[in-house]
Every structure is written in structure tokens, then in C-alpha cells.
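Got some structures for you, see below.
Derivation of every value follows stated rules applied to the coordinates shown; laboratory data play no part. Given the structure is predicted, the values throughout are model-derived calculations rather than measurements. Cβ atoms are built from the backbone, for glycine too; each structure is taken alone.
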Structure 1
Amino acid sequence: MECSRENDAQRYAEHTEEEKARSRKYQRKNLPIPTRPCPELCELCGKPPSGTRGMHLDHDHKTNLFRGWLCPGCNTGLGKFGDSIEGLKKALAYLIRNTTETQ
């Protein structure tokens, strides 16, 4: 595994633009066409994307329909909860059961 990472890093360093183009082509090949332009702020958390990564095109994995533009953190977060309302309800119930904050 380490050897593969070193080879990938070297290839990327030597052919940065080609590797970026290859990555974009691979990542976008089955994504839906967005129905609105990409905003500067995440449509879920309202913050700009952190670091060098831009907004992610969020889509329904069952229907392949465009849902919106999310920062990398929100996009990953939704995926970790199964991209489902049920997964988010379970997470919310957990937080409610285990919260120590007073309102």
C-alpha cells in the first residue's frame, strides 16, 4: 500500500494537470447535470468550502437527480448517514437522547 501511495504521489507531482483532468473525468462521468449554478456557500451549512476543495455536486444515488451544492464536509456527512432521512433521524434521536445542553 505504501509503495502505491508513493508511486501515485510521484505521478501526480510529475503530471499534475493531466492527473487533475483524469480525476475530474472519472469523478464526473455519471453525475447529473446541475439545475443551478454553483454558489460560494454550502446549501446545507451555509459556509464556504474549506481548504482547496470546491463545492461538491450532491445527487440522489437512486434516481441520479441533482439535489444541490455541498461543501466537502456536508457531502461526506450525508453519505455517512446513508444519504437517507432515516439515517439522519437516527442521528438526531441519538443527539437528543445524549445531549447535556440546557435550553
Structure 2
Amino acid sequence: MKNKKMSIRISEDDLASIHCKAEQARISFTAYVTKASLGKQIFVVDGLNDVLREQKAIGRNINQIATLANMGKVKAINLSELTQQHTKLNEQLTILLDRKRWG
């Protein structure tokens, strides 16, 4: 529960910089200052939403296939395309995370 207020003196430039970093991190100013003050790492991974959207689509496809298989409507299926898509997404995710780790 956040029930305490803190007041500090800071330069206008530093305040603007912190606001900008909080926006880039897509979190509130308070959350950014709190995390940074407690020494917690703040990661911003551009492009992650696209990868997650694709992973959800693959998951929906797998669920549909499982439903059809359980209904007995599908006996055998070629999952090579689905496997290739999943591999590609994992590679993209690795690139995004490595870029944040080393960049």
C-alpha cells in the first residue's frame, strides 16, 4: 500500500529525463523512481508485443488441433510449419533479449 509521500529537490533537466525514461519503460513515474531507487533493473524490449502476439496465435492453432484430435476428426497432422514458426519466434525473442542485455 502506497501511503507515504516523498518530496525531493531536483533540477528541471533531471526531472524531465526521469519522466522520459519512465515513458520509455512504459511505467508510471512513481514506479520508475521506486524501481530505480531500489536498484531493480528496468528492461524495455521493443518488438516484444509482436513476438507475443505470434506466440499466442501459434498457441491457438495448437489448441484447435488438440480439440479436433480429441473429437476424433484429426488422426495425423504435419506440424513442421508450426514448428518452424515457433523456432523463428524463439530466435526473434533471443535477439530482442540479447540486444537489451548487451546494448
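Suppose distance in nm of label points 7 Å out along Cα→Cβ at positions 36 and 68 works out to 5.1; of 1, 2, which structure was it derived from? Among 1, 2, the structure yielding 5.1 for distance in nm of label points 7 Å out along Cα→Cβ at positions 36 and 68 is 2. Looking across 1, 2, the calculation of mean projected area of the Cα convex hull in nm² that yields 10.5 traces back to 2. Taking distance in nm of label points 7 Å out along Cα→Cβ at positions 52 and 84 as the criterion, the highest value among 1, 2 goes to 1. When distance in nm of label points 7 Å out along Cα→Cβ at positions 20 and 44 is calculated for each of structures 1, 2, structure 1 comes out greatest. Given a computed value of 25 for relative contact order in percent (Cα under 8 Å, 6 or more apart), which structure among 1, 2 does it belong to? Derived from 2, not from the others. Looking across 1, 2, the calculation of helix-only ellipticity at 222 nm (-39500 (n - 2.57) for each DSSP H run of 4 or more, over all residues; to 500) that yields -22500 traces back to 2.
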